[in-house]
Structure 1
């Protein structure tokens, strides 16, 4: 009998500790579940959805769950604390709502820290952990960004920008201001953009910009400030956690863009060694938003690993 593909574009809100959490599912609920854990703090899943990545992934035989963490994006909550513990509550609520015994966590950027720490705490809930352009050694990332932009500005003899780098370097490394300064410098130097946009990637970004998802691309500017205020683990290295997860027998997969400017070659080699050769992919002509920059390759890798 030919399998009938059921596409569910069900968007719902449910209550977590008396607060509303945005969530949208794609695909057949009987297929293997994948939960997308977005970046941040102050991020959301709109690009993952609006670039059609969530739907395309569901068509490869997965039940895909996209959501915005409490207080971020479309999950508005003035009382959100933006701690890892709160993020774990959100994930546990998703498991309970959809009656999931286990799921694969597909984590992007800051979401990699959330997903890794969750998988370490609740290994019984995890089928696999996928790190997609995910942070895992925050200070090394910040150091790489600052060293890289310093070289760029030195070559240009841009003294004003070198002064800005020096100002950021002297900030408290466990502060929201330091994080913001590092990523602002990275953004100013196009560290998050693919070097040679393809026709496909340009269309995906254009379609997103014209979509309702872009219109709901809400960014809570207070989220990073509150995270650094309330969360003690605000500048961490999760490689020891990844090793513990692997020791539990949980597969770790890692996929990164070769031109993602926020990771050094040493960092990429480090995560490749942790994941293992057959569990790692480095995508050419690809930066931080790899599920848009090289969507086909991204989806192919995820499917081959999880199926």
Structure 2
């Protein structure tokens, strides 16, 4: 048995959820795919997949095994890339994890430019705000903001700082006015992220002091996109990151409130595993993103319309 080949077949079966689909993707017969998985199970002395006539599912052991195998195969591919011509000509899948707000507002527009510079790289992008283990889940690189946690043993490079801004639509301001002081925010309906620390109070720096402002939430959501649409529709005032609303400010769809007050800043971090030699595809992406954000200590989205 070629254990490495069987591992690759097993991972493909899991990803596609079917022996037949894996066989088609790998240009093998279904019988060969089935035999590879069976040989792997026999070698390990345990069942990795539960099989029925209608579906496949991982056993508990299989779920643990597939994550380790993905990591092993990724390491092997990276080692091969470094030792071969693909180290000079990036190829293969690049798995990217990204915080949703940044992914939708910024990364989505950048990826086509990166893809054009590396035609041999296939982008596999996941947007999520759940805790993630980049190494365990075989991601090549992750983009996080301060509110998220990541393994401190990994390499972390700041891309930029993003300012937290208070904003509303011009129509809302025309109807209800704009708060002149932080305490006046309490009289406005707020569009609020579903973080416990933000649900009832917002911290604002006012006259040199940190002030806890009580807020009334008209809407609470874990999605910045949902809150942004509510703000655009004039439902209330919203706290948001500068990278999420720059285009709306530039186009006049939203206006900044309390511009002189400091509501906080968040770091946008690019993170990748430190123990692995960087393949050309990862190095290329790291270099590309670093070039897009040459001043990591500043906020590139806080333009004249947001000051």
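Taking FRET efficiency 1/(1 + (r/R0)^6) of positions 132 and 252 (r between Cβ atoms, R0 = 35 Å, to 0.05) as the measure, the highest value among 1, 2 is held by 1.
For FRET efficiency 1/(1 + (r/R0)^6) of positions 196 and 260 (r between Cβ atoms, R0 = 25 Å, to 0.05), the calculated result is 0.95, so let me know which of 1, 2 that is.
Structure of origin is 1.
When distance in nm of label points 7 Å out along Cα→Cβ at positions 172 and 244 is calculated for each of structures 1, 2, structure 1 comes out greatest.
Out of 1, 2, which one gives -11000 for helix-only ellipticity at 222 nm (-39500 (n - 2.57) for each DSSP H run of 4 or more, over all residues; to 500) as computed from the coordinates? Only structure 2 yields this read-out. From which structure (1, 2) was mean projected area of the Cα convex hull in nm² calculated, if the value obtained is 16.1? Computing mean projected area of the Cα convex hull in nm² on every structure in 1, 2 gives 16.1 only for 1.
We did not get these values from a lab; they are worked out from the coordinates using the rules stated. Just so it is clear, the structure is predicted and the values come from calculations on it, not from any experiment. Cβ atoms are built from the backbone, for glycine too; each structure is taken alone.
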